[in-house]
Structure 1
Amino acid sequence: MGTDCQSAICTNIVCQPPSCMDLALNGDETDLNCGGSCSPCAQGRNCSTDDDCITANCTAGLCESGTCTDGVLRPGCPLLVDNTPYTLSPAKGLSNCIDDDQDSVSDGNALRLRACQDELRQTFWAIARADGHFALRSALSGKCLHVRGASTAGGAVIEQSTCNFAEDQLWKPSLVDSSVMKLTSHSSGLSLNVAADNASHDGQAIIQGQTDSRPDTAWRVTRRTTASYVVFSPDGEQGVRIRHTGGAVGLAADDQTSAQWIVVPGLGDPSLVSFQSRNDPGRFLRHASFRLWSDTNDGSTTFKQDATFRYGQPFVDSSGLAKALESSNYPGLYWKRDGLNISLARLMNTTDDQVNGTWHLSGR
């Protein structure tokens, strides 16, 4: 009998192996003759993962209707998702990405194409605004893509600038086909473009240009899973990182989300930077009593000023991702390693102070 067999199929008094056509729920099927290693199941059938479903959407154990999927652009699906990190590659040169050029954190730094890498400077957070427009904010500098001089002319350079969410910093995505989109400037109506239609050239400038759907105006916008969050390490000790446990901030060999931070425009001055906790987004790094803490934003002016910092040139180490971090409201006071803590201090002209006041940024 079938009940004698693991497969539930008994033929000529012999148990048969599972099959995708034996009219029994067996093997690794999730529903009758579908799912697992069999063909995907139809809507309404049982499933374990999205791969078990024709619709690629397994919700609460049932195949549901098709859904919006990363990397697949469909009418009716959001082309960009608010507060989400992306890379941008021209359709004509998918191995190249928009790059902020040499790890710069300065206003006016022109955007260029460079070979795609796992780097903070090639990650841009989409920030939703009104009417379907988005700002695109650098994961390294906290600054937004901007049309130089707020120009409405074709060929105007795209640069990074302090986020103010004016029209020259807003871009509207529109579908080109199932894998690429166009990004149109709110202020000029022109498209994000590659200078001279040369998407394969390393270092080529990013401009605003024609509004047609030629490949040089089409972009593959890919959700980032790495190089979106910043970790801070003392100079020369990248295995040690600033992390928080609740409000306490210290140094540890911790690579969990408690040691990862989102760079946002400064709460007290948007031309500077603040650092928002990845695992507890209500918290920001701030100083109090000349120590660094992780604290919940209470909206006060004091908090905003205490949580705003200035990227400075490193005291030692000439690499682009080595920085000094200066207080906004106490100029001349910098983050300084103090044992396992981080103090806010005026640095002396000594080797120890210069090293302890220099931090290395890397992406996660």
Structure 2
Amino acid sequence: MPQNWQPGDFPLSHPNSTSPNWPIEEMKKDKNGTWSYTIPLPTGVFSYQFYVNASEDLSKAVPVSDPNNKPWNENTGKVVGSKQLSSQVYVPYDAVYQYEDNRFMAPASKKGTLESITYDTARLKDGKNYLVVYTPYGYDNSRTKPYPTLYLSHGGGGNETDWTTQGVAQNIIDNLIAAGKIEPMVVVMPNLGVYPADNFREDLDLDVIEQIIPLIERRYNVSHLVEDRAFAGLSMGGMITDSFVIKHTDAFKYYGVMSAGLPPDITVITKEQGLALKGKAVMIAVGWQDPIMAMGFGKIQTGPMKEIQMLTQAGVTIVPDFINGGHNWATWRLLLIDFLTKTAFRPLPYPDWTF
């Protein structure tokens, strides 16, 4: 029951790790043949999926989304873009039993629009890739002032639909706009896990710069100014963000690195790299209980705390953001809110400092 949740409780992965581990439980079938599973949950959004034919050998079980609660990009068995294997459920807020108020995750009354786009790219073998584009409620293609654009990346093993399914980014942004906490914006969510990881994501970076940004600026009423572009991502997407921070600083003004760090071979931020970040806003955000916070992740990245140290030593002004949470969507939804309300498309957080 919800009353089992106490102040300070927050959801973590099972177990708390960098892998998308699921607590696998058996469902029960009643006398009418209906299968069910009951668990107490706090307010917020939770992902789940079914494993079909899992009774004898779990390794052979087929993961599927809920047939009665399909992802938004799947209708009548047809998938537009990448397939999403999870479904989501929203648990409403109850002031009597719930300590955390996560109503910002609920579907808003004034909803933006999601569109799946297929675009051409010579950097992938099949010559095409996918985007999801969010336009805010009341989007006006003839508005005098073009909209700012947030480019938002998923993590490792994900795709362009992650932020609008597991992350419910559209609900979060709808509610923040309705509350007057952020300005209306266009959000572009690419499918970035299909690119090679070598050379610190260079093929991916160039596809964003040379293919995706020009496409978006042709099709939508968005600003063409660097000052009106932001890039943020979680885990692997945080490393993608870092790739722009280090190598293509002039592509965006605002950066949100969530639950990630720099590659081990980057041991110092040079004076030139530090100067290139002058006038930029960089948020480094992570959950206190994230396994990568201090130690990083093997030979892939050295973690957020090391990056904060290196950027600070290079004279880069950053926005550190630490919250209770692990390496999971419960944390990343909150970090998205923080990035949008504290960093993206806002005045620089503090004046120039000399270190």
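Taken together, the values in this text are just the output of simple stated rules run on the coordinates, not laboratory data. These numbers come from a predicted model, not from an experiment. Cβ atoms are built from the backbone, for glycine too; each structure is taken alone.
Here mean count of other Cβ atoms within 10 Å over residues 157-164 is compared for structures 1, 2. The highest value is that of 2. Structures 1, 2 were shown, and Rg and Dmax of the Cα atoms in Å at 25.7, 91 was computed from 1.
When helix-only ellipticity at 222 nm (-39500 (n - 2.57) for each DSSP H run of 4 or more, over all residues; to 500) is computed for each of 1, 2, the one that comes out at -5500 is 2. Determine which structure produced the value 11 for relative contact order in percent (Cα under 8 Å, 6 or more apart), calculated from the coordinates; the candidates are 1, 2. The correct label is 1.
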